[in-house]
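Rule-based calculations on the coordinates, nothing more; no lab input. Remember, predicted model here, so these are calculated numbers, not experimental data. Cβ atoms are built from the backbone, for glycine too; each structure is taken alone.
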Structure 1
Amino acid sequence: MPSVRSRLVLSCEHASAHVPREFAGLFRGERAILATHRGYDAGVLDVSRGLARRLAAPLIAGATTRLLVDLNRSPHNPAVYSRFTRDLPLPARRALIARFHAPHWARVERAVTQAARPVVHIAVHSFTPVLGDDVRDFELGLLYDPQRPRERRFADLLRAGLAARAPEVRVRRNAPYRGTSDGLPTAIRRKRRPGDYLGLEIELNQAVLGSRRERLAWVARLAPVLREALSRTS
């Protein structure tokens, strides 16, 4: 049977709030937004790196703010651009896709192709605890396609593992977003057979990622749960 480690691919699309110097003018007077949930997913890079080390898995992490171009949206989706970039001339928008978006997607798909089967792709994200009137009163969301039995079973294994090891953690399925919404795992699903590719997203509440100690605690919780789920997936 293929090793657990060779079948896991990690990605982190919203890891950074970085703006390359040549695009700094787009955010003149509004740089504060880069430090909010609109600019990046706070806390997830530490968690993703920790999981990659613990599980010896490849990690493909975005290096620029999602407000430049959103790496978790399909290139044809208007939401791939933010209000800072959607009114740029078409050649400039295409250049953003070519420079930042396409290479990230290609790296993830290359890692998926090179992994043993069935490959499990986990995209790690975080969410703001309050969005408008929506109070997200849970710590972790598992996003997946419920019509794909293997993805559903893997989510079941993760939830059961967390319940056993960290019963205080509140887990929701397909929340705060649906696992079938437009995004990188959804796009890869369309190209891969259900038996070969499982694409899930782990969403962590930013309220529990504030300190490095908290982020490392999540690595300690999630790594053994992921390892066990992977060992039971074939």
Structure 2
Amino acid sequence: MDTWKLNDLRELVELRFGRDQKEALAPSLDSVVQRGAFAKYHYLEAKRLLSEATVAHAEPGKIMALILGADDASVAFSQARFRAAAHVTACVQSMHAMADILSHSVYFGLGLNLDASTRLEPHRIDMKNVLKKVSIEHVRQLLAVLTGHEDYQYLSALNNHSKHRSIVTTPYTLDLTEEHKPSGLKFAAFEYGGERFEARWAMPTLDAEYSRQSRLIVGIGQALNASLSTGAL
């Protein structure tokens, strides 16, 4: 997998705009990396907890007994389910934050704060407003793809509903209507911004969107580096 050479970006920003600009960039750049690592950690912990609690109960009948029972295994499962749901919620928040924080990296990386025509008040630096200020077509297109995808829109609605209204519940579900009778945490259906979002399996949803975001963030970073190295701003 391709990588984003972060140190190269720092050096290019310092060379083009000076040391103060490199220091202005650093917090958001570091935070993009941290948020990605946090999201991955929370996802893997949720997966581990559920796997350990259900490994000896793989058959649908045993899963159902685990969900409905009151023995030690069911109590342990209930605790694991609670902890996994907490990790899933934290994963969603970190994944959603990655794009928000990336907008700051783009803003400072391209020196948009140094020009009166592109400068934004600190509280207005977000993806929507930064997109309007970016003049590099390739970077702007990648940013639009990152946040315009329906899976990101779902993640954004899920995150905002859970932050500002109520947590979208993630019950442990056994679907007996499907051929392979899948089970796992499932985001409940909810409405946000006038749109209804149907229930979705939590782990596959997070896995797919994390992979998509990661690829695009690397691509955006590479485009930033290339633009700065060629002077195409």
Seminar exercise, completed: Computing FRET efficiency 1/(1 + (r/R0)^6) of positions 65 and 193 (r between Cβ atoms, R0 = 35 Å, to 0.05) for each of 1, 2, the value 0.55 comes from structure 1
Problem set entry | Label whose coordinates, when helix-only ellipticity at 222 nm (-39500 (n - 2.57) for each DSSP H run of 4 or more, over all residues; to 500) is calculated, return -10000 (choices 1, 2) | 1
Exercise. If Cα extents along the principal axes in Å, for residues 17-56 alone is computed to be 59, 8, 7, which of 1, 2 is the source?
Worked result: 2
Seminar exercise, completed: If you rank structures 1, 2 by Rg/Rh (Cα atoms, Kirkwood Rh), the highest one is 2
Exercise. Where does the value 0.75 come from, among 1, 2, when FRET efficiency 1/(1 + (r/R0)^6) of positions 169 and 217 (r between Cβ atoms, R0 = 35 Å, to 0.05) is the thing being computed?
Worked result: 2
For this session: For the read-out distance in nm of label points 7 Å out along Cα→Cβ at positions 33 and 97, a value of 2.2 was computed from one structure; give its label from 1, 2.
Result: 1
Seminar exercise, completed: Candidates 1, 2; Cα Rg over 2.2 N^0.38 Å, for residues 161-224 alone computed = 1.45; producing structure is 2
Exercise. Thinking of 1, 2, which structure, once semi-axes √(5λ) of the Cα gyration tensor in Å, for residues 137-184 alone is computed, gives back 31, 18, 6?
Worked result: 2
